[in-house]
Structure P
Amino acid sequence: MLNINKLPLPEEAKQEIRHHHDKLLAVTGVKVDILEVGPEIIKVRVVQRELKNGYLLNQRQLVGRAANVVAPLMDGPHRIHFYPLTYKPDFSIVTAGWLQEKLAAFKLSRNDLAKQTNLDKTAIGRMLKGYEQPTPPQQAALYYYFLLHEVNHHIREFLDSDDNAPAEDLYEVVSGEEV
């Protein structure tokens, strides 16, 4: 966490903030940084750096999570201004090779993809052969389409694994942390 030592807090409170920050980063990919500590205002940037478990957070959710991290500051004399930056995928990964890989992984045909995304079958064929690159809107549509397939696949795997698994096991599967 950037600039935590600038906070007007005892070391114990800073350790608590670090602990909550590290946990948040590990589970959700959200990073919280102190940008500036002024006499009246503390500026805090909160960024979803990576997508964990296919869960996209909006600005309000990011601010809520950051507020939980910096909770020891909330009762102090400073106002806190949050600057949330939502996750933006790298859509440039959506190429002919990526598309072929995803179709094979989910055992989908070009026809399935055309029907389920409302993309033109001929355009999909041209993309798969590398004759044309997907447009930015097509890249976004394909990215999120396959992200949905991936998340659904993991959910089905979990549900099929053990119907009597305790909630701690679900947390472990979702977060990757041991309980």
Structure Q
Amino acid sequence: MDPARALTPEQLVGLTGKLAGLRWSWSVAELDRALTELGWSVAAGPTRSGVVLRVGLAPVTDYAELSFSGPAATVLSAMVTAGAVGESEEAVAFRRDAFATAVRAVGAVLGAPADRRPGPAPEVRWAAASGILRVRDGGVFVELALLSPEYATSLDEEVARLADSAAEPSVDEEEW
């Protein structure tokens, strides 16, 4: 994979600084102020579910996505790689290297992570001014996202519920 398809460590440090330093309530009503603080602009939307933002990190990613849930924003995410689809050695190595580079860059700004979550979609998290900063390899893209505290908690609760339900025997298993 072409290394130009991933943000450089310098770009990652700059993006981390902007996201980690952002201070806002996650209210959609404060979107304009948050965008001014970030130095970003609206590229498309807003719709009921979110807005696409122009962040100026072309050619890899010129856009970020801010998702809404009613009057609150939930997650602000920017892809730090172009897509690398599939499980070919090349795609996996590209995402793994980009993930490691992103984790090092964020760590250079924020220090040691608060949480590391291995697995098929590994992620590393840090505390930030307005929420949780997360680097995640979602299997196609590596993303850097700022999660609202409420959204991060709801994700964690959903994962715990799924783990609990997978551990409980079904009615059919109990009968046997």
Structure R
Amino acid sequence: MTELTMVPRDRTILSVAKAVAWVGLAFAGIYAFSGAVYPFLTGNGVPAQAFTQIPGQEAKFEGAVEIADPSLLLLASYLFSVLVAAGGQIIIMVALLRLVATARAGEAFLPGMLEALKLVGLGIVVWTVGADVLPGVTSAIAYRDMPEGFEFFATFNFAPILIVVVLGVIAALFDVGARLRRDSDGLV
């Protein structure tokens, strides 16, 4: 196999992607730590997503309400959602670093590229569960403790599902490219 020569633009894009991955890893660590210690440091309780109706307004507004003296189940649900969301981001950033390393090797169809794309898909699923689904579960658990006028709030974003499907198609294309590369090695 011959290594491809990279043009300066490619090196720049890969350098920016690598920097973004490292910043993302730092952010995920800060998010996990600050989210995990927030209820203990502030003494304010556990934040939970909520809807509220402002008098005189037809629309409901999304926000958060602090639940003082949370139950152990509510606290565990909140902490789990924070750690799962951060874990998903960490998976994505590690996969991005692997993608950059594979691309810098000059070979797009290395098995590492396919595995890194699959890892990005997994990270998106984990992040979506931690950032969208689990906070809704936390809100449902907190519902009985919410102040009057607040309702529990849950959301689900379909965009990550579409992104994972697109990544699956791209991964399949890379797999086809890798097989074509293996089949054609030695023919030229």
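Rule-based calculations on the coordinates, nothing more; no lab input. Being a predicted model, the structure only gives us computed values, none of them experimental. Cβ atoms are built from the backbone, for glycine too; each structure is taken alone.
From which structure (P, Q, R) was helix-only ellipticity at 222 nm (-39500 (n - 2.57) for each DSSP H run of 4 or more, over all residues; to 500) calculated, if the value obtained is -16000? Structure P accounts for this read-out. For the structures shown (P, Q, R), distance in nm of label points 7 Å out along Cα→Cβ at positions 68 and 84 is largest in Q. Structures P, Q, R were shown, and distance in nm of label points 7 Å out along Cα→Cβ at positions 28 and 148 at 1.0 was computed from Q.
Each of structures P, Q, R was scored by distance in nm of label points 7 Å out along Cα→Cβ at positions 12 and 124; the highest score is held by P.
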